[in-house]
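Derivation of every value follows stated rules applied to the coordinates shown; laboratory data play no part. Fair warning: this is a prediction, and the values are worked out from it, not measured in the lab. Cβ atoms are built from the backbone, for glycine too; each structure is taken alone.
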Structure 1
C-alpha cells in the first residue's frame with residue numbers, strides 16, 4: 001500500500017505529504033493527525049491495484065469535518081464509491097473543501113476515521129456495515 005496526500009495551511013498553501021510505502025499503524029496515525037482539525041486530503045491505495053474490489057481509501061478533511069470515500073472496482077470495470085452513513089443527520093448537503101457532499105457521509109469522529117484507515121491497511125477492505 002501507499003499513503004500520500006496534502007495539507008492546506010492557514011495561508012491556503014498546499015503542502016504535499018510525502019508518499020510512504022513502508023506503512024504501519026503509527027505512520028497512519030501520524031499522517032491522520034495532520035488533518036484532524038485542519039484541511040487537506042489523505043489517501044491509502046493498494047499497490048498494485050486489484051482488478052476488482054476496493055483499491056483506495058480517501059479522507060477529505062475540512063476544519064474537523066471528515067469525509068471518507070472507499071473506491072472499488074466492480075466486475076464490469078465500473079468504479080463504485082462507498083461512504084459512511086451517519087445516523088441522526090439531516091438529509092442535506094455540506095461543503096468539504098469547496099465541494100458539496102451529503103452531510104450523512106461526514107463525521108467529526110476522528111477515532112472512527114483512524115480505525116477505518118487501520119482496517120483498510122490490514123485487510124484491504126472495510127465492512128459494508130461501516131461504509132456502504
Structure 2
C-alpha cells in the first residue's frame with residue numbers, strides 16, 4: 001500500500017494513520033490478530049496526535065518532547081506492521097506503510113534537530 005506524501009507533517013501523519021486503519025480492516029479476525037491490530041492502530045494514530053499537540057505547545061522543550069513521542073510511536077507502529085506482516089497472510093503487503101513509518105521517523109528526527117539548533121542560535125543571538 002502506498003501512502004501519499006504531502007509536505008505538511010500534520011497532514012502526512014494523519015494520512016499515515018488513516019492508511020493504517022484502512023489496511024488493518026482487511027486482516028483476519030482471530031484473537032491474536034485483533035491484539036496486534038489494536039496495538040498497531042493505537043501507535044499509528046498516536047503519531048499524528050502528538051504532532052498536532054506539538055503545534056499547540058508553549059515551550060520549545062514541550063514541542064521537542066511531543067515530536068520525540070511521535071517518533072517513538074512511529075517506530076512502534078513499524079514494529080507492529082513487521083510482526084503482522086510476518087504472522088499473517090495479507091493480500092496487501094505492509095511494506096509501503098513500513099517505509100512511511102521509517103520516513104516519518106527520519107522527518108521527526110530532523111525536525112527535532114533543526115528546532116534545537118534554531119533555539120540554540122536564537123539563545124546565542126540574545127546573549128550577544
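Source structure of the calculated read-out (helix-only ellipticity at 222 nm (-39500 (n - 2.57) for each DSSP H run of 4 or more, over all residues; to 500), -28500) within 1, 2: 2. Could you tell me which structure in 1, 2 was used to calculate FRET efficiency 1/(1 + (r/R0)^6) of positions 53 and 109 (r between Cβ atoms, R0 = 30 Å, to 0.05) as 0.70? Label of the originating structure: 1. Give the label, chosen from 1, 2, of the structure having the highest value of relative contact order in percent (Cα under 8 Å, 6 or more apart). Greatest value across 1, 2: structure 2. FRET efficiency 1/(1 + (r/R0)^6) of positions 29 and 69 (r between Cβ atoms, R0 = 30 Å, to 0.05) computed as 0.50: which structure among 1, 2? Computing FRET efficiency 1/(1 + (r/R0)^6) of positions 29 and 69 (r between Cβ atoms, R0 = 30 Å, to 0.05) on every structure in 1, 2 gives 0.50 only for 2.
1, 2: which one has P(r) over Cα pairs in 10 Å bins from 0, in percent, as calculated, at 13, 41, 26, 13, 5, 2, 0? It would help to have the intermediate numbers written out before the result.
Numbers: 1: 12, 44, 35, 8, 0; 2: 13, 41, 26, 13, 5, 2, 0.
Computing P(r) over Cα pairs in 10 Å bins from 0, in percent on every structure in 1, 2 gives 13, 41, 26, 13, 5, 2, 0 only for 2.
Where is distance in nm of label points 7 Å out along Cα→Cβ at positions 21 and 37 largest, in which of 1, 2?
Working: 1: 3.6; 2: 1.4.
Largest calculated value belongs to 1.
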